[in-house]
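Take a look at the structures below.
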Structure P
Amino acid sequence: MHSKKMRQLEADYPISIEQQRLLTFGAVLFTMNLESCRTFQMKTDRQAAIKLLDEWWGITGREEAVHVAEYLSAAEGHTSAADPIYQNLILNKALHLVSQKEALEHLVGLRDYQIEELGLWNVPVPRIIAGLDSYQVAREVLMDLGYTEAELSWIRSTAAWDYGRTGLIARHSVKAGYLEEDEAWEIMRAAAHNATRIYRSWRAFLAGYVIGRAVGYGNNSTDIYAPLRYLLHNENSPFRQALFY
């Protein structure tokens, strides 16, 4: 993370402690991309930012950038589908502990009113199954990183997955020329405010992020084990240099 170029960017373009805190909510993706949470500037150039926003998010201009950043900051992205799976099928039904066949039989056997009550009306069954499987592995990853059963039991929402991606969209949209920097800070501030209403610490937020990524995206987080370990255990981690609240 602390390459010579990055240290120079941090020195040339310093930001406030509060701004560092706002960037830290996006620390997983910034760590993966070897970007700093101590300056708003990035090593990524404008063309790379434009390409990322287009290929991964379908963002090609200001209107789309504002829309995506704002719905993530309000947890209206994957959370709307992931939370019902996590809360109703995992926490309440422990459906992740049964076989795929048993889970599928249970889901197919639900009546329309039950599907609606569970908040799963618009969620395809294959996506639910993938979320259940990925959650089980993600949970093992978190336990291996030092989380306890008690800590994980406090995680009641997957919204951190949306909040944690807000900064990437806002930051890259500024680099691409779609947003002004002041707008990006306001959007990240909204995401941070909403996150601190749900989670109690960086550890809890990170667990919610990993669970959300697994349940909502079908990715169990084994591919980002190294960044997660860095954020949780390295003395230079942004989590150790920024207050959660």
Structure Q
Amino acid sequence: MSRIWVVSVGLVALLAACGSTTPAGPAATPAPTLAGTSWTVTAINGTAPISGNEPTMEFSDTTVTGSASCNRYNAAFTQDGSKVTITPGVTTAMACGADVMTQEHAFTVALTQVSGARTTGEGAELTDGAGTAVLSLARITDKPLEGTTWTLTGIISGETVASPVAESTVTLKIADGQLSGKACNTFRGSVTSADGSFKAGPLASTKMACASTELSKQETTVLATLQAATGYTIKGNELTITADDGTGLVFTAK
């Protein structure tokens, strides 16, 4: 009798083992692949940025660039799975309001603290070594070339990008095969753009004197670069127009 009881328990245990499954734990959320993507920063250490001065991040395979709030920045970037390293490099030197500059400093410091990335719904977070989000990100969709008002944020000369003259505003708009804008003077002319190619001009402008020699030189550079330009790229809210001689203009959609 004792032997039958032992065998029965063994059979029950065996049947229970065969019929049971171990509950699966929650699947790990994969880290976003950042290379080739563009983002707007929606929070710096949990604080929302100033409206209209949100930092941006545009990732290539090895760099991240964008607006730091006021100035343009360029940083080295690496990603290995969820591990991310950002090493800030050069920035432009334009001055903005005290609150914007304070935010820019906080953003720049946050870049140096990044050591990881994780997906959060439709967005992403860049985290520090403790897993705390230092930068919250939302994806940027590319602005259309036509119909967008673009504001000059950088002047390219070879490998360097200079800020526009302090407190100056240069705008550009393209619509229906026409380019128009304003530096010191308003300007306009024909433009052909398709699949990354760009050809503008000749451009005509009004003849008002600029308020300073710096502004006059900047206007001359902008008009000359637009007329020499052969290509353009758009990444998120940033338009870059380039010429074969290494000069170019960077605009941001505001």
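Throughout, read-outs are computed from the coordinates displayed, never taken from laboratory work. Predicted model, so just to flag it, every value in this text is computed and none were measured. Cβ atoms are built from the backbone, for glycine too; each structure is taken alone.
In table form, for the structure just shown:
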| read-out | value |
| --- | --- |
| Origin of the value -18500, where helix-only ellipticity at 222 nm (-39500 (n - 2.57) for each DSSP H run of 4 or more, over all residues; to 500) was derived from one of P, Q | P |
| Identity of the structure behind 0.35 (criterion: FRET efficiency 1/(1 + (r/R0)^6) of positions 35 and 91 (r between Cβ atoms, R0 = 30 Å, to 0.05), calculated), options P, Q | P |
| Read-out relative contact order in percent (Cα under 8 Å, 6 or more apart), computed value 14, structure in P, Q | Q |
| If Kirkwood radius over Cα pairs in Å is computed and equals 21.0, the structure in P, Q | Q |
